[in-house]
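Before anything else, here is the set of structures, which you'll find just below.
Taken together, the values in this text are just the output of simple stated rules run on the coordinates, not laboratory data. All figures in this text were calculated on a predicted structure; none of them were measured in a lab. Cβ atoms are built from the backbone, for glycine too; each structure is taken alone.
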Structure I
Amino acid sequence: MTAQAALSGTVAIIAGSGVLPFAVARSVQAQGRRPVLFAIRGFCDPAEAAQFSHHWVALGQAGRLTRLMQAEGARDVVFIGGLVRPALSDIRLDWGTVKLVPALAKALRGGDDHLLSGVSRMFEARGFRIVGVKDVAPELLMPEGTLTRRAPDAAALADIARGCDVLRAISPFDIGQGAVVIDGHVVAIEGIEGTDGLLARVAQLRADKRIRARPGRGVLVKMPKTAQDLRFDLPTLGPNTVDGICAAGLAGIGIVAGYSLIADADAMMAKADRAEVFVTGLPP
């Protein structure tokens with residue numbers, strides 16, 4: 001039995017920033033289940049959260065979060081939305097979290113996937129089941145094939161292949177999920193700044209004349225890390241990504257289908273078509 005088929009009752013959505021937590025909540029509702037948002041203070045949008053049953057929690061309130069999820073009758077839990085990695089000293093610890101400090105400190109000493117896997121084990125040890133977007137809202141996943149009027153040409157396909165090779169090679173280091181390749185040259189790899197920051201860096205490199213290729217060439221490639229826990233932190237695109245692609249002077253985006261998310265897909269594709277850039281889903 002798949003996780004999706006086995007899901008029932010209340011689904012706890014631990015919600016960071018962006019529109020995806022609310023898209024997941026609407027999908028859960030459409031499937032006849034009850035979503036409850038556990039909105040992270042300082043990240044989740046209050047106006048959007050108010051449309052659903054919700055509770056506010058701060059980073060570090062694992063005890064409060066656990067009690068609230070149990071009171072709501074939630075067994076299945078999905079983590080979704082943006083979140084900036086905190087320093088341990090910045091986390092507001094409640095009594096339920098204090099006893100987790102050694103495990104939490106260990107989880108923080110590593111990349112994002114290491115951190116998220118460590119946090120998931122803490123919740124699983126308390127009887128919750130961590131599920132992914134693929135289990136609760138599969139329609140949000142990137143489909144295979146080109147979704148825009150413009151399709152990648154031979155040069156763009158070669159750049160996409162190079163980007164995939166690079167991302168597979170750096171996967172063991174748990175660094176990032178994106179790379180920019182222009183005419184076969186790897187000009188930038190995603191780091192702690194995320195995709196928007198990566199594209200802003202490429203735009204600055206163009207402004208500084210460190211990139212000489214004419215605008216309209218090159219690609220952003222996004223794919224999960226090779227050994228990544230696919231319940232968490234899937235590569236994500238949205239309308240803002242198209243803005244970044246245009247500012248960076250790239251031709252388009254290649255992202256692995258089935259293991260990547262699109263926020264507000266209709267708006268994103270409309271914007272991409274207006275900008276004459278491509279968005280293509282790569283074979284998983």
Structure II
Amino acid sequence: MKPLLESEPFSTVAPILKQSVTDLRVYNGTIMLLAAPSLIGALSIAPIEAALLDLGIPYRRRFKLESPSEGSWIHVVGPAQISGPSYTAEPPRLRLETALVDGLVSSSGASLRGPLTTVTQSHAIAQSLAPNGARVRRLRPWLISGNWINSALDTTYDPVFTSLRDTLMDEGTVKIVAMPEVSSIELSNTPWVEELALVAISSKWPELDNEGRARTLSHLMRPALSRSTPSTARMEELGWHRVVGRNWDSDLASEILRAARLWKEAPAIEASNTLVDSLISTGRVQSD
């Protein structure tokens with residue numbers, strides 16, 4: 001796997017995160033993991049917890065808003081905060097906030113900026129702590145889940161999402177497929193798509209050439225053009241660029257919808273713990 005902290009989107013935050021990893025590795029005590037009991041909070045805690053388990057480092061998990069006054073901790077702050085990570089040593093205390101960073105360089109040479117979410121930062125920390133950890137590697141496709149949830153894709157192109165998605169694809173962690181190629185798909189975020197029509201298209205998809213596939217999928221997605229949502233950027237991802245992890249029968253957007261549903265079925269703290277436990281044990285969202 002490509003070291004995330006060496007990639008362009010992490011250039012401004014890498015020094016802080018690298019120092020925290022160095023100190024956490026040798027810290028002689030229990031590390032507290034803290035986040036709000038939310039989808040973003042759970043997705044941010046999961047990769048770090050996976051790394052600590054892979055390394056056998058003692059930790060505790062708490063879904064609460066306040067940082068403790070004693071001991072070492074990693075505190076995931078809500079997505080509304082965009083100041084980036086901050087760190088103090090002795091004991092190691094890392095506060096994770098979303099940062100606005102350069103994601104890609106355009107053909108004109110201009111830097112394109114986007115959100116580096118707490119989820120993405122947590123995956124970089126986890127990889128640096130335990131690059132060969134089985135749990136960390138299993139969770140790798142969730143690297144871009146925070147950017148998928150972030151509103152940047154609803155308003156404009158998100159260069160950080162695109163850069164990191166391409167990283168996952170290049171290293172073989174995920175493949176990018178069109179909607180008809182996903183076996184188990186959630187359609188609640190594509191209400192314009194008729195399920196029977198999608199089933200029919202999926203059944204004949206292998207027989208179509210590239211032109212036939214483009215024409216058929218464009219026809220399936222055309223009703224979305226008259227809607228105010230989704231944005232063009234998100235519609236392209238939903239129709240043509242579904243992110244599928246290795247050995248997955250589903251795609252990341254569908255997995256995120258299933259994860260979000262946990263908060264409708266149980267209290268927030270219970271839902272948060274359920275999701276983290278599921279991701280760490282299987283790399284996927286548990287389904288009934």
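Worth a mention:
- Origin of the derived value 21.8 (mean count of other Cβ atoms within 10 Å over residues 220-227; candidates I, II): I
- With helix-only ellipticity at 222 nm (-39500 (n - 2.57) for each DSSP H run of 4 or more, over all residues; to 500) derived as -11000, matching label from I, II: I
- Which of I, II yields 19.4, 59 [Rg and Dmax of the Cα atoms in Å, calculated]: I
- Ranked by distance in nm of label points 7 Å out along Cα→Cβ at positions 228 and 260, structures I, II are led by II, which has the greatest value.
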